[in-house]
Structure P
Amino acid sequence: MDNITDVFVEECTKSRYLKPLRLKYKQNEEEKSWDLITEHDDIAVLLFNKSKETFVFVKQFRPAIYLNNSETEQKKDSVTIDTDKFPGSLGITYELCAGIIDKDISPAETAKMEIHEECGFDVPLESIEHVTSYRAGVGTTGSKQYLFYAEVTEEMRTGQGGGIVEEGEMIDVIEIPRSEVMTFVMDESINKPVGIMFAVLWYFQNKAN
């Protein structure tokens, strides 16, 4: 997944997932404006494998992380990134199982679907616990993420996961032992969103024996 080549940066004029907007308003009678992006709400799931005493995470390439870990350069009429200087590994992130809410089903049903697609476990809907929800990207998107928790066993495993190849997903499933997970999530050299850190801390406060 980190075999990244031929990188070009260009303006996004149309997207299936994002819509750039400018919000104009008055605050205390002062005219202001703010550039933002609208996007789908989404879910994330903290998975704990009771059979192996491990947390189940996913690893994938994230273009936004890669861009922010790299430097662009102008070449004639193109803006590009030299992948010899900035390899694709700079964009690899470790995350909770997650997915956008873009179907006419509940957040919990979305979580069940994503657990199966990304991580290969068939978890009963009633076993997926809603933890909380919060706003992501408060300065840019303001979208809501619903956090869930589920315990899985090897008996629930029905496949290897990895996402939907036909939709371009390329996901690796990784498992981190419970004894090592705090060191893992606090390691600044590992690309990860804040949600994975919050979820692990929540686990130790509410679920660890």
Structure Q
Amino acid sequence: MSIVKSNMLVRSLSTSAAAAQMVKPPVQVFGLEGRYASALYSAASKNKTLDTVEKELVKFQQSIKTDNKLKEFILNPTLKRNLKAEALKTVATKTNLSPTTSNLLGLLAENGRLQKLEAVINAFKIMMAAHRGEVTCEVITAKPLDAAQKQNLEAALKKFLKGNETLQLTAKVDPSLLGGMVVSIGDKYVDMSVASKVKKYTELISAAV
């Protein structure tokens, strides 16, 4: 997306008069959802409503998961864009959503992009985590980690952090890994699983035959 289009998107989302220049988010998220989330971050930053917008969007995202009628309304491609925009404007007013959040919902509806709403929210959450100095880390192991293993792993991973950063660790289990682990921290990805080694050796043997 060009700078001109990005600024237009920011102005559409922002309630501030000084919305011409983009405020860059602390981390870049690619794709359409990344562009909307970046514009939202810039607009909310200018309006000093970053925390408010994040809380509202997280709550709205949870509502989509628990309210089937809302989810169907959001995803239904047969409803006209202007009807969706008006309905969401009414919802925003009734639930006292901030103008920035309301503008995002309206803009996505008008552009026929509501199916991207959850992806935009997730991208915005990534930006806000980086804004707070949080570094997300996902560790996948074949068996659950016990308390001591998790503590040792956290200590090792914290060495990758800068002084003002904090670690947000999520541990998952995937028996198909056989052993070892897969670690994603920030934009880094390391596959130390037994399954990946088996696959590599299998490929080497197949190539040699």
Structure R
Amino acid sequence: MLESIIEEHRVGNSNPNNRDDVTEDLLDVLLNLQDYGGLEFPLTTDNIKAVLLDMLMGGTETSSTTVEWAMSEMMKNHRTLEKAQAKVRRVYDRTGDVNESDLHELKYLKLVIKETLRLHPPVSLQIPRENTERCEINGYEIPAKTKVVVNIWAFGRDPNYRNEADKFNPERFIDNSADHKGANFEYIPFGAGRRICPGMSYGMAVDELSLA
């Protein structure tokens, strides 16, 4: 499957006038690096397949886990479940089926997903970080080559930042501007910085559509 996708892009890149979609995507970038990047180590087709597979797995397995946790929490909190159902039915009553075009109207469902990611981040421990040189943070000396593992699960349940931190309460995000894009360190289900989850947008879209 990956081989056919790569070949399709190669053909499209060699004949750009025949492509329906001229927007460059991740695979186009990787193929461009392979052909013209001048990298110290060659980027093989197997390398590209590995990156694509990581993206697909990272955005599907974690999304299904999030949907399962959201359903579990709502089944334990009937008021939340009934409120989410009512919102979905009101938005999609006119079409009769759930589609992507109206997902932006499901404000409450987005709060349910945010609260689920806070309590049950699909990746509890972030990929380890390692600093390249000595630094000092809040008076603590951090030697070079120190490996740090960030506990996202603990961040989301920190009682210093949350009232009733272990309680499932989507309404807590109504007047809370914290989002999942890495700028608010008390809420980083996808990590933060240059190594934030590259499949974040894909994963959120899958969560919203599946749960709806």
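Before moving on, here are some points about what is shown:
- Structure (P, Q, R) behind the derived value 25 of relative contact order in percent (Cα under 8 Å, 6 or more apart): P
- Origin of the value 10, 30, 35, 17, 6, 1, where P(r) over Cα pairs in 10 Å bins from 0, in percent, for residues 69-188 alone was derived from one of P, Q, R: P
- Which of P, Q, R yields -18000 [helix-only ellipticity at 222 nm (-39500 (n - 2.57) for each DSSP H run of 4 or more, over all residues; to 500), calculated]: Q
- Here Kirkwood radius over Cα pairs in Å was derived from just one of the structures P, Q, R, and that gives 19.0; the source is P.
- For 0.95 (FRET efficiency 1/(1 + (r/R0)^6) of positions 53 and 149 (r between Cβ atoms, R0 = 25 Å, to 0.05), calculated) the corresponding structure among P, Q, R: P
Where a number appears in this text, it was derived from the coordinates with a stated rule and is not lab data. If you're wondering where the values come from, they're calculated on a predicted model, not measured in any experiment. Cβ atoms are built from the backbone, for glycine too; each structure is taken alone.
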